[in-house]
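Rule-based calculations on the coordinates, nothing more; no lab input. If you're wondering where the values come from, they're calculated on a predicted model, not measured in any experiment. Cβ atoms are built from the backbone, for glycine too; each structure is taken alone.
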Structure 1
Amino acid sequence: MNIVVLIKQTFDTEAKIAIKEGKIVADGVTQIINPYDEFALEEALRIKEKSGGDVLVVSAGGEKVKEALRSALAMGADRALLVETEGAAVDEGIVASALAKAISGLSYNLVLSGWKAIDDNSAQVGGRVAETLGLPQVNVVTQLTIEDGKALAVREVEGGTETVEVPLPALITAQRGLNEPRYPNMRGIMQAKKKELKVVTLSELGVSGAPQVAVKNVVLPPAKQAGKLFRDDVATSVAQLVQALRNEAKVI
C-alpha cells in the first residue's frame, strides 16, 4: 500500500500572532504540521503498519517547510518531497496544481490530507488535487477502512453519519476524531536525518501562471469585550438582557 500524504506547515495554534503592515510577523513564531494534516499522516502510518508499503509526505513552500517534512519523517514516513515555491506568487490553485504534478507520475494507492489548514481555512487544496488527478474523493472523514481495493470512509453529517465507498486510488481528507497522532520518539528523530528529502521547483514541474487570489491585508480579530452583569430583580434584569441582545448584540 503506497500512500501519499499532503501536508502544510502552519503557525502553532498556541503561538501569539503579531501583525505588521498587513502581514503576519513570522519571526520567533513556532511553526508546525497543520493539525488536520497530522491526522492524515497518522492514518497513513497506521495503514502502513497494518498492510505494509510506503508513505511519502509532500508539501509546498520555502526552505523552512523542511522542518515540517523532517517532523513527518520522524513520525514514521519513509520519504519526503518539497515543492519549492519560495519567492513565487502562489495561491491555492497553483499549489494544488504543483502538488498534483509532483505526484502524478508516482505509483500510489491512496492520497491523504487534512480537510483544511488552520491558517487560511480555505479547504481547497485537497479537493483541487483530487480533481486534477481525476481521483474520487471523500472529505471530512472521521473513520477510514481500506479493504479489497476500496476505501470505506465515514463522515459526520447533520443528524448522524454517512459511509461512502470509493475505489482506490482515491483522495481522503481527514477531520478531527479520525485518530490521535503519535509523537516522534528519539529513534524516529535520528532516523529522519537519513531519510530522503527531495526538492523540486515549480519550473521543473512545468507549473506557471499568475495566482487568481491574493491576500491584501491581514488583521487580528477585535478584542473580546467584558461581559455585562444585570444585578436588579429578575424581571428588570430579564428586560435589560433582552434589550441588550436586541440593540447591542443584535442577535434577536
Structure 2
Amino acid sequence: MLLTIDVGNTNIVAALYENDNLRRHWRMATDKNKASDEYGMLITQFLLNEGVKPDEIDDVMIASVVPTVMHSLTNGVKRYLDCSPMVVGPGIKTGMNIRMDNPRELGADRIVNAVAAIHKYKPPLVIVDFGTATTFCAVDRNGNYVGGVIAAGIKISMDALFEKTAKLPKVEIIKPSSVIGRNTIDAIQSGAVYGQAGQADGIIRRIKKEIGEDATVVATGGLATMISKESDEIDKVDSLLTLDGLKILYDKNKER
C-alpha cells in the first residue's frame, strides 16, 4: 500500500492507496513544533484505526510547501513506517514541461495539482487551489506549465481584516444570505465569499486571454466547493486533485 502526504501551510492531508484505489484519507494540523515521534505516532494511529499495520505500507510519497516540518515528518515516517519517503522536488519525473524563468521555484503543491489535472482532464487548463494561499496554474494545450498567479487566500484575508481593524469581529467563513449585508457579520462574509469568487473569475478570464483560448477550469482546496458555486468561470471541483497527483507522480517515479 502507498501512503501519500500533502503538507500545506494549515493542514497536512494523508491518504492511503491500495493498488489504484483511494482507501481512506485523514487531515491533521500542520505544526512545525511537533517532534518526529509525534508525527510517527499520529500516522501510525490513523493506519491502525483503518485496520492497517505500519509494515503494510510499501512506500510513502510527500509533497510539502512547509520546509520547517519536513525534518520531523520524514524522520517520523522512516522510524515508524520503516521506509524512506519519496519527496516531490528536483529530480522527480513529472512528464510536464515547466516553462518558467526558474522551474525550481515552482511549489510542490502546484506541480502535483498540474500533473493530476493534465492526467484527469484535457488541456488547456487553469487549476485554482483555494488553500491558505489561492493559487492559479496555467497549462497550455500541449500540456506545458506556462506559469500562474499567487494571491492571499480567503482565511489570510479574513485574519488580516480582523487583526488590522479595531472593531470588526472574527467571523465564520460561510456564504451569507445576500450580497448586500444587513449587519456587520453578513457584510464581512459577503466580502470574503463573493470577493474571492470575483477575484477568481477575474484572474481566470485574464489567464484565458493570455494563453489565447478557452480552458477547462478545475478548482480544488478546502473552500473550492463553496467558492465555485458563486463563480462563473470554474467548470469542475476536484477535492482529491492533490492526493491523486501524488499517486500519479509516485507511479511515474517508483522505479527509482
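Here the criterion is distance in nm of label points 7 Å out along Cα→Cβ at positions 209 and 225, and among 1, 2 the highest value is seen for 1. Can you spot which of 1, 2 the value 4.6 was calculated from, given it is distance in nm of label points 7 Å out along Cα→Cβ at positions 17 and 177? The read-out was computed on structure 2. Given 2.8 as the derived value for distance in nm of label points 7 Å out along Cα→Cβ at positions 57 and 97, which of the supplied structures 1, 2 does it correspond to? Label of the originating structure: 1. When relative contact order in percent (Cα under 8 Å, 6 or more apart) is computed for each of 1, 2, which one produces 23? Among 1, 2, the structure yielding 23 for relative contact order in percent (Cα under 8 Å, 6 or more apart) is 1.
Source structure of the calculated read-out (FRET efficiency 1/(1 + (r/R0)^6) of positions 65 and 145 (r between Cβ atoms, R0 = 35 Å, to 0.05), 0.65) within 1, 2: 1.
Structures 1, 2 were compared on Kirkwood radius over Cα pairs in Å, and the highest value belongs to 1. One of 1, 2 was used to compute helix-only ellipticity at 222 nm (-39500 (n - 2.57) for each DSSP H run of 4 or more, over all residues; to 500), and the result was -12500. Which label is that? So the calculation was done on 2.
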